[in-house]
Structure I
Amino acid sequence: MCTNIKLTAKNNDIFFGRTMDLNMSMFGEDPGIDLDVKIVSMPSGTTVESQLKPWKSKYATLGICTKDTAIMYDGINEYGLTGDCQVLVETTRSKTSEIESLGKIPVIGEEFVTYILTNFKNVQEIRNIYSEFMLTEQSFVYKGNDLQFPLHYAFIDKTGDGIVLEPVISGGFKLYDYIDVMTNSPEYDYHTVNIRNYIGLENTGVSEKKINNQLALKPIENGTGYGLLGIPGDYTSPSRFIRSFYYKNMIDSFDTDKGINTLYSIFRPLIIPRGLEHAHEDKQMTDYTRYWSGYDVNNQTVYIQTGEGLAITSKKMDTSLKEITYTDIQLDDHVYIK
């Protein structure tokens, strides 16, 4: 379960964020496989050690990764192309040999964000060639374990253009225009239709309602919030999509210096606390927001806060680097005390 949102400031600067909601340890917080998540800075010209076929990065990239792998969950490159991956249970794959026999390029799903960000400058370049890629059924091997997440992907750039790619055609992709939010299953076209079921939502209060032109009903507490009465509040992906879409489109316009704060604020009702989503009664591990990340696209800076503490770790793109570097993410509750 994950959510992403894109916001645009008054001066057209872009901000992009996501929640990473997962039932697997990412920061050593749970027993079992731990994904050892760090901030990665990957310079241009670096050989990316794919488990399928290594490639050389064309562009410097900054993002959130599993250390010492080609897995990047979300990130940004030096031209401002930004993207993430999220769970989509409808994902399909094909054998590498079958993909190559079709003259297509096989990619491992867990490496796809890294591949795109290190090879493309903007969304239009991806539009021009996305049909040449297909997901292979080859699993990503991590610490002796086969990892294979069913994934779809969103990418945006500094112009505001955005796409969603869903590998639902035997490993091949469907492309959708991104409407500034994305969650999980069902496929994207379901969500873009479903938002119409909530067309009556408003961001204004209600002062009085007359019934049959006679009985006047006054709202509780001066009508605050009544315009959004009925918006779904659960954590299913269709409900999170509705909240994300309407919140994103109803907030006040903002200046770019308030961008990250505004982005973080809109995610607060989407962050899932630990314990609310156990897959089964006998499963101790819970699906919750392991981290939130936000990107100041124009300033090429990432901010990340984990579910383990209040601290936010920030990192800015450094195109002068010559080798891959990793930055630890703060897990504490550090706050300013006066």
Structure II
Amino acid sequence: MAVSTAAEPRPGDAAPAATPRRPTRAGRRHRAEGVAGYVFLSPWLIGLMAITAFPMLFSLYLSFTNYDVLSSWDAIEWIGLENYRRMFGEDPAYWHAVTVTLTYALIAVPLKLAAALGVALLLNRERRGVGLFRSLFYLPSLLGGSVALALVWRAMFGGDGAFNSFLGLFGIQGEAWVNDPQWALETLMVLAVWQFGAPMVIFLAGLKQVPTELYEAASVDGAGRFRQFWNVTLPMLSPVIFFNLVLETINGFQGFTSAYVISNGTGGPVYSTLLYTLHIYDQGFGEFRMGYASALSWVFLLAIAVITVIFFSTGRFWVHYSDGDD
């Protein structure tokens, strides 16, 4: 009978140390890929922290101070909620800016989406030269909120502008639309609606995804074009409509360049084009009340966030997906 020569472990003896496992080639490669991924993401992460996150947090701090840009850092005083109290109780221009911005967004955004959907329906049919028309309709959106476009718009709707020259062909006497408090904001709305190219392209992509079998079945059942549009096109496009609605609403509230250029930075005439963003700019860089402007910005951010949450909360009641999920 063979006798084992290995020493038997006794009670109380320390357990033998485990032999360290060397990383496999696959593990080393996986770790190297992870490091490489963070290296490639580092420019974006650094930009996010330096350009977005840190300025936002710093502006939140400034909203509780009396920072005025011109004074030294030692002169900054913590004033608590004074800026917010002044905003809601002592600044008459604040509520006027809120009213103008809500009016602008509530009228311009639906009209812009309606124009985009209407043109998308016309351009959805395959005809000769339809690609050229799609490009031409999208062209104004490429210009975006450029200063040059706003200058052209101001000249077009001025007293001697092209719009009045067009009205003169029909014997209609025009006026300086951008200088009239009753029409200045409407000219900004027309400019916003005219730039419907981006949502139009998204609507076109959504229309391409609607199965033709649904229209054929509706036609067999005797549905006309309007019933097909109401019962087939709109439900199938509801996710795209929801996406465009959220995006364009946020863009509508953030309108600035056209109002600034057309009003020469004053929000005039008679504050008729004083959008909220223009009021923030005026307080921060015109009156040098950067602390107060920061408070305005944070209230604005929270308001847009609340509106977005409302959209997402109510979207499940009218947004329908092709797989049947709400």
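Assuming 356 is volume of the Cα convex hull per residue in Å³ as calculated from a single structure, say which of I, II it is.
II
Say we calculate volume of the Cα convex hull per residue in Å³, for residues 171-274 alone for every structure; which of I, II gives the highest result?
I
Determine which structure produced the value 0.65 for FRET efficiency 1/(1 + (r/R0)^6) of positions 91 and 195 (r between Cβ atoms, R0 = 35 Å, to 0.05), calculated from the coordinates; the candidates are I, II.
Of the structures listed, the value fits II.
Any idea which of I, II comes out highest on distance in nm of label points 7 Å out along Cα→Cβ at positions 75 and 243?
Top value of distance in nm of label points 7 Å out along Cα→Cβ at positions 75 and 243, among I, II, belongs to structure II.
Which structure, out of I, II, was distance in nm of label points 7 Å out along Cα→Cβ at positions 187 and 259 derived from, given a value of 1.6?
II
Out of I, II, which one gives 0.55 for FRET efficiency 1/(1 + (r/R0)^6) of positions 99 and 115 (r between Cβ atoms, R0 = 25 Å, to 0.05) as computed from the coordinates?
Values: I: 0.95; II: 0.55.
The value was obtained from structure II.
Starting from the value -19000: which structure in I, II was helix-only ellipticity at 222 nm (-39500 (n - 2.57) for each DSSP H run of 4 or more, over all residues; to 500) calculated from?
II
Figure out for me which of the structures I, II the number 1.00 belongs to, where FRET efficiency 1/(1 + (r/R0)^6) of positions 51 and 139 (r between Cβ atoms, R0 = 30 Å, to 0.05) was derived from the coordinates.
I
Have a look at I, II and say which one yields 0.9 for distance in nm of label points 7 Å out along Cα→Cβ at positions 35 and 291, as calculated.
Only structure I yields this read-out.
Read the figures in this text as sums done on the coordinates, not as results from a lab. Since this is a predicted model, take the numbers as computed values, not measurements. Cβ atoms are built from the backbone, for glycine too; each structure is taken alone.
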